[in-house]
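Derivation of every value follows stated rules applied to the coordinates shown; laboratory data play no part. Predicted model only: the values in this text are computed from it and were never measured. Cβ atoms are built from the backbone, for glycine too; each structure is taken alone.
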Structure I
Amino acid sequence: MKNTYVVILLIFILTSVQAQKNKFNLLIGTYTNSCESKGIYTYDFDSNTGDFNLKSATENVINPSYLTVSKNNDYVYSVNENGPESTVSSFSYNASSGKLGLINKQSSKGADPCYIINDDKNVIVANYSGGNISVFGKNNDGSIAEAKQVVQHYGKGINTQRQESPHVHMVYFSPDRKFVLSNDLGNDKVYLYKYIPNATTEILKIKDSISVKSGSGPRHLTFSKDGKYIYLLQELDGALTVFSYSNGILKIIEETTILAKDFKGTFSSADIHISPDGKFLYASNRGEANNITIFKILKNGKLQLKGQTSTLGKGPRNFAIDPTGNFLLVAHQYSNEVVVFKRNITTGALTDTGKRITLCSPVCLVFTKN
């Protein structure tokens, strides 16, 4: 009888551990000026079932539209997109409870920050309306120091409504962290900066810039799983450009589009991600399209179109694939919900689970350990 109890206890422990492995925290950044939102929300997400539960939410955080989490999972950094009054905030983060506590904030040194990354030394922000990049040091308590460097972009593009000045839309580490890449929607360039994390003032040092098609508006990029290719999504013309990448050198090898052949409506390309197994690429599109285009990634880095899937909402700004690759979640800025799709790991196809996280103007989705 005693042995039976031991076996039952061991089964219970193993089941609990396995269940915990399938649980992640889902952080959601929102806009707070269009409807009622507290700022940043933390949900418990089950990657086996797609189920979720609200764990915690901040209070009175202004437009935390993009987030980044520290490597040790102890701190969260957010932009506060608020025109000329924009700031960057640091929060303590208790992954177990999901609670965030404001530590401090600094001026973003540029209007409307729209992307943020961090490592052990620095927090780096893309300021869209300011057309610049700001680099902030980190203090030992997770707080953000004053800006150490502000890199201003210049120039404009042929689209007079959207490209009247530089608009930095992203900053992104290369896989080896030797470089920071930056997309500028306003002047149709991708900048490559040498990254010197311990420098006092010149943390980012320009190495090169690559011009893309005039009027295309480079927005977001991502690296292939092996780091040999870069996929660049252009907001204004729906182009998707494939580069080979090696030690800071980019070469165009293919250009395709996320638009369906028969599509005639308005569109606005948004976000791009690769599945955890590196086999499929997904790109979201807003406007009247409101869909995700799915590509299979071939061995030579090029893309094979698999089709489009409606995101079942309006304004699919950001989306995220959970770490197991089982689910893809889409944040709809204008229909105020996150749609949960089941992902077919073999074909890449997306199927609606019917599950929705109802939330004011969700923008950014980030999975973390719980």
Structure II
Amino acid sequence: MPRFADHLYHDGPANPFPGIKALERRLGREIPHRLGSNEGLDMPHRALEARFGKALCELARGYGDAQALGVRTRLAAALDVERENLLVDAGADSLLALALRAVAPAGSAVVTSAGSYPTFGYFAAGQGCRIIEVAYREAPGLLAPDLEALVDAAKCEDARLVYLANPDNPGGHLHGDEAIATLRDALPEGCTLLLDEAYHDFRPDTAGHAVLPGVIRVRTFSKAHGLAGLRIGYAIAEAETLAMLMKVRIHYAVSSLAEAAAETLLDHPGETREHIAAVVARRERLAAHLRGLGAEVLPSATNFIAVRLPDTDLAARVHGELLAAGSLIHRPPHPALGHVLRITAVQDALMPGRLAALEAALANG
């Protein structure tokens, strides 16, 4: 069982505003006259309706369902998990922050890979945690979080939490379910595994959705579902763990529009599957093109490719030249991975000349 912040083991705090949807469910009937909430329910929204239509205006006037029951019900059916094991919040980033707030008080140790998704480190620093970084495993064709090193650091530092992006960001490497289970079993008792699965939809295997003891699995609607601007994601974890996260959660963090959009896409899974297949095909075309020019393109189970260049100076120069030409790719800010360039597999990346600076660098050896 994870260790949580000491103050969370007491009764409360209780959400003072569970919302009208929760109240209606408890009463078993609709409440048609909403006279007690200070929402802008009678705002005419002429300008909004002219631009976006009536449906958005209806959603905009009232708070969303703080319990996101519609989204959780659909996810439970799609993933074959219980609703009680799902928590919906304002994107994967918000869920990472919630996990840190609940599990890792100021001064406690958290472990991550040096160069992994930097937002985790940003949140951990803001929480006042001691951040312990371990090096990636690097070899020809391999850039992967070192699971054994993560375990060793967690034991040595009595870590409260270990963070792992799987598939990895920015490298794209995928650890299989068996490796994740072995990692979880090897961690010290009371240490939470925060498993960032933002790219799980692009896995080539059948991604597991199991509720694992001591694990918080975090996912997003930003990538495969195309809802990055609406900020919505979900966590899979034991009900007792999610109850602790609820104590530190902003209760109206997810907008009514985001919930409605997620429900719509979950009701039409074929559209998402079509998008994923198209992304994977583009990813492989982009990888093959750059490999044909001599690039080391790492294996990826995500919606991007990672190109490992010989040194950080070359990577910085290519990154800068592409930006000057109007093309923004990602170069990890951590010096340990400064020689890596990450390129999203959108159609625009395949346009002739779009990656000219990179192609020229490869041609010059």
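Numbers for the structure displayed
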| read-out | value |
| --- | --- |
| Computed 3.6 for distance in nm of label points 7 Å out along Cα→Cβ at positions 179 and 339 - originating structure among I, II | I |
| Which of I, II yields 38, 19, 18 [semi-axes √(5λ) of the Cα gyration tensor in Å, for residues 27-218 alone, calculated] | II |
| Winner on mean count of other Cβ atoms within 10 Å over residues 291-298 once structures I, II are ranked, highest first | I |
| Which entry (I, II) yields the derived value -0.25 for log10 I(q)/I(0) by the Debye sum over Cα atoms at q = 0.06 Å⁻¹ | II |
| Structure from which 4.3 was derived, distance in nm of label points 7 Å out along Cα→Cβ at positions 139 and 163, options I, II | I |
| Entry that produces 12 once relative contact order in percent (Cα under 8 Å, 6 or more apart) is calculated, selected from I, II | I |
| Structure (I, II) behind the derived value -2000 of helix-only ellipticity at 222 nm (-39500 (n - 2.57) for each DSSP H run of 4 or more, over all residues; to 500) | I |
| Test item: Cα extents along the principal axes in Å, for residues 115-202 alone calculated as 33, 27, 26, pick one of I, II | II |
